[in-house]
1. Given a computed value of -10500 for helix-only ellipticity at 222 nm (-39500 (n - 2.57) for each DSSP H run of 4 or more, over all residues; to 500), which structure among I, II does it belong to?
2. Ranked by FRET efficiency 1/(1 + (r/R0)^6) of positions 148 and 260 (r between Cβ atoms, R0 = 41 Å, to 0.05), which of I, II sits at the highest value?
3. Among the shown structures I, II, from which was the value 4, 19, 30, 28, 14, 4, 1, 0 of P(r) over Cα pairs in 10 Å bins from 0, in percent calculated?
4. If you rank structures I, II by volume of the Cα convex hull per residue in Å³, for residues 92-211 alone, which sits at the top with the largest value?
5. Quick one: distance in nm of label points 7 Å out along Cα→Cβ at positions 156 and 228 came out at 4.1 when computed from one of I, II, so which one is it?
6. Output the label of whichever structure in I, II has the greatest value of relative contact order in percent (Cα under 8 Å, 6 or more apart).
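Throughout, read-outs are computed from the coordinates displayed, never taken from laboratory work. From a predicted model like this one, the values you see are computed outputs, not experimental measurements. Cβ atoms are built from the backbone, for glycine too; each structure is taken alone.
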Structure I
Amino acid sequence: MTEHRKPRITWGSQIGFLFAAIGSAVGLGNIWRFSYITYENGGGAFLIPYLVALLTAGIPLMILEFGLGHKKHGASSLAFAKIGRAFEWLGWWMPTFAMFGIMLFYSVVIGWCANYIIFSFNLAWGSDPQAFFLHNFLNLSDGVFQFNGIPIHLLLSLLFVWVLTWWICFREVNHVIEKACMIFIPVLLVLTLILIAWGATLPGAIEGIKWYLKPDFSKLADGRVWIAAYGQIFFTLTLSFGVMIAYASYLPKRTDIVKNAVITCFVNCFYSFLTGFAVFGVLGYMALKSGLPIDQVVKSGPTLAFVAYPQAISLLPFFREVFGVIFFGALLIAGISSGISLIEAFSRAITDKFNFNRKAVVSVVCLLGFLGSLVFASGAGLYWLDIVDHYINQYGLVLAGILECLVVAWFLKAKVLRTHINAVSDWNINKLWDIAIGYVTPGILTIILISNIIGEFKKPYGSYDVNSLIILGGIWLLATLLIGIGLSLPKWDKNRLAYNHFAEEDSLLT
């Protein structure tokens, strides 16, 4: 007797899937991190290793994740379980540290953006944006374990973020998620173009853009520049989060996996490059007005977005409030589009294995996420965010990426997945892809991982106490690994592991 199954959910359109994948890849970091890393590592010359990294690591791994999700028709947990039960824990670990690591603090940063949209209406940060951000806004404590409570404005903005992402993720992907991304991404692009055009008209903007693009080819002899390029490509494309595997599992049988992967990668990277003009145009103006050189104005991370930018906005001669709303609105949209993908990846993994009601799973996941993120909204939250982000990005994602490549290349066999991808795609890949995921990409990521570990022993990250790093970074990462292993232990329904939806579609058509 044929087992009764629910109708298979798929994306409403190829373009809907593309917008969702691009929305996941394009995040808050695209708007400031790429620009800063480019400047730090040779300006325009950095685009050479960046492009090499895109071609040898970014695109091959994106094709892998799209192909794996499509072939195995499931989230990363099911996909790796179908390769072999011994690898299922890896399929759980990726969305677990993405959801209960990255999304917990990411939601707080999105909440900051929501607050700063409101602050922009009256430039509430005043004449000292740094003091306002750290003390008035964050109520920053003096130590990692001094929490100082949660300011009410941070609590409310955090609740807003989780309710909004819950509402978007509550229904199937071909409903609200697809439609939301098809709205968010074009709006984000329009806002970014406005920022670029506006920034280019400011005095000093051209000098700022020159700083951004000025090539320093001597930097290319520094191995750290190449490591930075691969690291940026890897992290900006949302690879090894389990997100792209889950999203690809909703694709119909006939779909151009290779073309979709290439478009997603290039659009994301082009957007990063594009935002650099907006970032450095405004910072050039800020440098001119403050009398400081660009290298003393530019800062990475939250300092740029929530300190330097408000200060730059305050220096504008006109329409300062409008510029602030547009800038922080762009950050909010970029954050939300990435956040919903992190929730979806973990929720799909749960529903695939345990067959729970999707709406109930999303509701519980978002509730747990909200409660878990409260610590990052406390007075010690900025310290926790910095440490947890460092360990997950520098170690969790890199290690997961290495293992992901090795499992697919050597146990599923790269040729098997390549054959499937070519059978459903108009664009085909050859044996060079096998070499990339079997040797090149994991080899480069291993070098990055070893380099990070050596650097950690030479000098502990930031100015933090070693015990704080171990407790917040190492133990947090270990905890997500143990959760992933725990979720992999219950047995699957044998029919679920053996089920091939595409084979069933074929049988119905014949």
Structure II
Amino acid sequence: MTPRDPTRPTTGDVTLAHLARLKRGAPLPWQWDVAAVAGELADDGVGFRYPIVVLHVPRRAGKSVLALAAALDRLDLIADARCWYTAQTRETAAKLFRDEWCPMLEPLSRLYRLRKSQGSEGVHKRRGSSRLQLFAPTPDALHSTNVDCAIVDEAWAFELDQGAGIESGLTHAQLTRRWRQTWIVSAGGTIASTWLDRWLTLAESAAPGVALFDYGAPPGADIADPDVWRAAHPAWGHTVDDAALRHEWDTRLDDASFARAILNLWPRPSTVIATAGVDLGLWAVAAQPAATVDSVAAIALDVAADRSSASIAVAGRLGDRIVVEVIDARPGVAWVAAAVKAVRAAHRGVPVVADALVAASIVAELNRARVTVEAVSGGDHARACGTFVDLLAAGALVHRAQAVLDDAVIGAARRPFGDAWLWSRSRSRIDISPLVAATLAVWVAHARRRTGRGAVVVAADSPAPAIPPGPVPRLQRPYRPRSA
């Protein structure tokens, strides 16, 4: 939490007075803390010290009503104030306005006039022209308007590009407003909550003008421990009790949903990306530029997310280890099918694998050329990724120190897949098709040791097995009608 500067004046007491009036009761301790810091004034006393307030708090703690109280404070503070509120959609914001805000505001009809017509919902002060209205979370929703205070609730619902669009609309609308302030409010998000993660990361770095309030359990906490629940939820002991938290735990959809809603624990994209890829120390140890395989056991291909490039990799055995090599990586995809056919002609009988979803046209072309491509599912991809890092950690994987593969390893990111993970094309900082192709090739080469065709193994000092006398029988193919 951004600390309070007791030497600075604040409008937090007015916010809390509005909150007490709305709730008909005392504000919670955490709401006191947030209101006091968010209301601190700038050095010259005109405007707020923190133009951005990032509030990350578990569900049912009272975050939305606190944001409403802050907006009402701004209606009093600024002549002709223009305050705006949104959530993941305007319809969601309108439902909150009708179901939760209106019942609290209707007893205050001498102070406020409520507009409930669909499309024009809002709170208007009876004295003056200050008002709080709803807006759609789109880039052009606030064009040609003034914005003093903007509240973006449920910020977890926006990916980075969506959030950037909202920001672009707000920035221009607030440009000439001295008391401008934007609240980014949310409970825990998902791996796709990249905009919320961006602001949390920025606020954690103590960026100037950004106030942070982050409530929840620490990473690695035991989410089944009631003591963790009590410490993580700021409304515990006030509006939330043990029975309510126990009920949430007993009726949870899954552990992750409980951790996200009650404990504010979720897979932050910046954390996932920061720990993505592979251990670079192990990767450096596994580099052997002169390594060659006894025989190629697998061929794999992959295509970049935007189809700007593609890669082909092969893998085979070198004693007890697997060697992987990217044999071709070029821009575009038109060349891939012909290249795979050439590789397959040089290594007959070796399986060819690919993600049929991202390389559908190439797979179809190869199938027409009678080169069978084994399609890889999401589950197969997850198993391949796990096998790849396990073999690397065990010292059983060797690569040829190729720059194209090294770059893909350094820039790769993961994404969750159930309880496992996959390489993520969209979240990686670079084209990872060389890494995906290498991963699939290694997985198939490793699996063929256990499930491939049987072979006669002869010790080095043993005599070669005798071949029975007589002609070698020919394998007769079964008759198949031409029409089949």
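1. Only one of I, II returns -10500 for helix-only ellipticity at 222 nm (-39500 (n - 2.57) for each DSSP H run of 4 or more, over all residues; to 500), namely II.
2. Working: I: 0.35; II: 0.80.
For this comparison of FRET efficiency 1/(1 + (r/R0)^6) of positions 148 and 260 (r between Cβ atoms, R0 = 41 Å, to 0.05), the top structure is II.
3. This figure was derived from I.
4. Working: I: 196; II: 127.
Ranking I, II on volume of the Cα convex hull per residue in Å³, for residues 92-211 alone, first place is I.
5. I
6. Sorting by relative contact order in percent (Cα under 8 Å, 6 or more apart) in descending order puts I first.
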